[in-house]
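Enquirer: Following this line, the structures themselves.
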Structure 1
Amino acid sequence: MRRIDSAVVHEQNEQEFKFLQTDFNALGEKLSRDGIDIEAITKAAEAFQIAVPSWGTGTGGTRFARFPGQGEPRNIFEKVEDCAVINELSGCTDSISPHFPWDKVDDFSELKQHAAAFGLKWVSVNSNTFQDQPGQAVSYKYGSLSNTEKASRDLAIQHNLDCISYGQQLGAKSLTVWVGDGSNHPGQQHFQRAFERYLASAEQIYKGLPADWEMHLEHKMFEPAFYSTVIQDWGSSILAAMHLGPKCKSLVDLGHHAPNTNIEMIVARLIQFKKLGGFHFNDSKYGDDDLDSGSLQPYQQFLIFNELVDAEHRKEAEFNPAYMLDQSHNVTDPIESLVTSAIEVQRSYIKALLVNRDALYGYQEANDAIMASGELKRAFNFDVAPILAMARYRKGAAINPLKTYRAAKYRQSMAPVRPRDPKATGSGII
């Protein structure tokens, strides 16, 4: 079952393929001079997958306003349909990461079948204890897992356990936990006691993990707590993960760090100690976390993948990070942003595969800084667009995804069947 008519994709691809083949052959010749087989790299591009966040399919917003677009999904079933569109165009987003309670349904088997009909599967489930839900008996205003009130902590613990149950029904294998706990004023919170309460709460969630599941702890430097956050950086995250046990790992959101942070080195450290759980890919200017992946810092994203590909090359033990997007789209069509972002992440991966590892190791051992840096720049500066486009073509996706999407007029066709519901929840994130 498809959401974008295959005839439209075929028609658009036919217009593009002759030029793609020419560019692909030329790039293959160039790569072969460096001893690189373009077919092997293309197969890697075909195999690459990154999950789409269910909440990213709706227009997001700021603290000031939200401007929803036409034909937006109003529930998780419609979000799945938009995720299918993203995958049909990009060929590299065959899974969905849900968020609860936004995506809670009465019958998860029905939801699982609905996704499977589009060739989609479910990955890491995300809990929400950073906002109170309608009818909630106690509040998360002063925190959830670290709240001074036991009743609030117990509610947050139970919600995470419920999320595990929902995920099991969908076939997911991991739980991502991010809390907005922290303080806004000096002296408001006892730092150590707050962390102790967090760990004690997280222990209860960890005990509820199935044997084949992982728990991923996501850190954030600030927001909504602007003075301190309980899990503020990778240090607190890895300390908590080490405290909880081998099934608990750290999750890296690219936008959750201070500006100019060396994220690629953090990734290397987490890999070394077998605590890299996965990623939320996006981009950041000042400390935000909602910009499209690769829109501002493509070289940093490449350097992160350089560490990831290096771990693959060295066959690091317990290395199997989950790749997910996590973005809020305020002024763009969310489908277009998510398609573009997925391909940009895929681009960074493919470029990192072009690094000559043996040459780089030699330069590093010889302390040859200029040649080591040059080897990375050489790979980064390759235009791998023909490889990515050929991988999409061979998988039946779109050579030119945005052109094909606009030719299909999907958003316009959804407007009359998805009239805007001002009371709808869970589409986009403020």
Structure 2
Amino acid sequence: MQQKGGAAPSLFRNGFLQTILLSNVLLQIGIWVRNFAILLYVSETTAKDPYAISLISVAEFAPIFVFSFIGGTFADRWRPKRTMVWCDLLSAVSVFAVLLTIHFGSWHFVYLVTFISAILSQFSQPSGMRLFKRHVPEEQLQQGMALFQSMMAIFMVLGPMLGTFVYSTFGLETSIAVMGVVFLLSALVLVRLPKDEQEPRTEEGKGQFRREFVEGFRYVWHSPVLRMLGAAFILAGLAVGVAQALGLFVVTERLGKTEEFLQYMLMVNGAAMLIGGGIVAVFAKRVAPQILLAIGMVVGAVCTILVGYSTSVPVTLVVQFVNGLVFPCIHIGISTMILQWSHASIVGRVNGVLNPMFVGMMVVSMSLAGPLKDAFSLVSIYVGSGLLFLFGALMMIPIMGHKAPEKAQAAAPAPAAVRTEP
């Protein structure tokens, strides 16, 4: 529980945070090994068939559209620790079941590994946000998010190498088995979390899933901060999707390099994200999350435009480094705003409403990247993507003066259907 009164203990001594970080390290190992094993296997098996390879992304992102709203609602209804443990256990069971199917049946079942895991994560992730809200002191939320961002950056650098090594050394079945094992280990680690608190509901709200589901959208709409954050999400998703989809063309057309050079650009970006996450963790308490998000989006806008214009390898790598350096500002700012401006009883649903806005727009823009490339020059597309980032930053101006409430309850009244006892 958050400490009431007095100075909060060191963030690194927070037992909850230690447990969650260890669990996420294990999950990241499994996810990166899975992603690269399936990517390389499908690429080899289908002779690099674009349709077969694109199905991997569909299996990963489609559940976010369908289950994010539902998962967020259930995460607010269920006990969060128990939800996370069961999600990891079910993921492990599904992995081993699919592994048997692949061994004795068709290789096409590899898509199920990603699909089922992605579904369960839509229930587990918002539950983790609820626990984060409960067990990390308010003044340390932003620093805690910075630690998570740093961990993600580490795996962006090491993950591709780890996944490629495991697959090339041991093959597909061992790689998938590794994922199952780390999900089991993660479930065991999560058992160390503090016991779930009883959260009695009023009789009126019992079983009112549909009402609670709609309440999440209403809550976001009535909060000026969350509403502006949603608009920024949409613009950022559109910008990121186009830039990611056409990154390969920047390497081959603008820089004149082979496709393999893309991995070095990603590694430079990931290394910079690791450094940036550490810097933000140090200064997080002193900067409002809206300012962090705006800084990240403004610098992201400039870097995106420069990447589109540049034909110099050193210049592009420097710009990629700067972009990676400030990217944690975006992730940390968004996560902190969701936690600080959401009532504890509705964090899951707020996350479930906002997250698909970003991912949905990213997938839409990725699907439009091909036609855009045929109709416009690469420079024009990247300038447009940079302007989307800039417009997203402008969305922060009306809420720059808003202060996070000292208590979550002050941000907005708790929804009637999920109001907890004081």
Structure 3
Amino acid sequence: MTDSSRDPAFDALQGLSVGDALGAQFFVPATARTHLDARTEPPGPWPWTDDTEMACSVYAALRERGSIDTFDLTHAFARRHDFDRGYGPAANRMLRLIREGGDARRLAAELFDGQGSFGNGAAMRVAPLGAGHAADPAAAVRPAADTAVTTHTHPQAVDGAIAVAVAAALAVRARTEPTTPAGYLRAVADLTPAGPVRRGLTEAAGLTDRSDPGAAAAVLGNGSRTSAADTVPYALWCAAHWLTDYPAAVWAAIGAGGDVDTVAAITGGVVAARTGGAGIPAHWLAAREPLPDWTFPPPLGPAPAGLAPMSLPRPHPVPDLRWSDRQWHRYRRGLRTDHWLTRTAEGTLHLHRADTGRELWALDFAPAPAGHWRPVAVRTEAHPAHRAGPEHLIDVLLEIEGREGPAGDPANGVPPQARSVG
């Protein structure tokens, strides 16, 4: 586990997941009637929803690489997708198709007759990323957008993710830099692209003299339309009002009804970025379902220094390979032999000579059915001055695997027919 006192991104994940899990309890009418007015917590445990599941993937990606690899993140979303966590029908279908080998970018762009989704799903999961950019909140804008378009390509959804990431970054800064609710919301709006989300934030900044969540939600929305523009301004209004009081902020997020788990997840993630994990009531953390173990992967090692890209890349026949998930992740973590070293970025496996650092092969991978991975395009170095090593890609892969077994040995995932094409 991470020491949250030293990791604002983990603070944000904790706050997000507790808000999500508590908010989800209030979809049960009897629970809402019994506990909301009295502000008493329902009995635990509190299962979390898709908000937390996806936020855990964002946090895991940051732990692994220190930045977002959109290919890795997209396929993490798809492979960890639990149908019973409350995903919407469109998300369920898209993630299933990606898991089965569908083109993730095309599937996301085709949603809702080609408009892309403008829902709040990209905003609900991004607070941990934003909290990691406190040194420069403006630097959170592009990676937040990158995490959004993996599933939500509509500009409103992207802007919602940007606003929440910026809000989390500014919340961490507020640990040492005093702010006001109106000033805080204006600062978030300043780094949010023009459009409905930014207009909602500006309107929220004008409502900071009010403290009634219902009155604010009547103007800003409460997520009942599940759109980013209908969710993010109110969630951040709650955060701005109670930036140093996690329980009060989350109760306000829940109190207006609507998409209560997502509003509370956004609010909770942002406020915990300010308060740290110590601001979350200990009995709330204990009631929340534990986070999955895969949330905390070991970091990937840095890419070796001195790597050089191909000088003259040329297409190469694609071998008929199928790698298990375990094999793909071995290569992702980086392998090194006497002659070769590997690295991956955005779904491409790069094979470099260990002695010169020069890239000689690049394989673009995609998921295949039954949890496998397959190359879909291959490039090789054609420059005569830099071409060195085996002529056949399969020989390179066998060498990297560190064994001289037959090409059809299932342990190395290289079927016999692959040798004939490369």
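Enquirer: Suppose you compute mean count of other Cβ atoms within 10 Å over residues 20-27 for every structure in 1, 2, 3: which one lands on 15.0?
Expert: The structure behind it is 1.
Enquirer: When you work out distance in nm of label points 7 Å out along Cα→Cβ at positions 108 and 308 for each of the structures 1, 2, 3, which one comes out largest? Display every interim value, and only then the final one.
Expert: Values: 1: 2.6; 2: 4.0; 3: 3.5.
Sorting by distance in nm of label points 7 Å out along Cα→Cβ at positions 108 and 308 in descending order puts 2 first.
Every number here is computed from the coordinates shown, using simple stated rules; none is lab data. Since this is a predicted model, take the numbers as computed values, not measurements. Cβ atoms are built from the backbone, for glycine too; each structure is taken alone.
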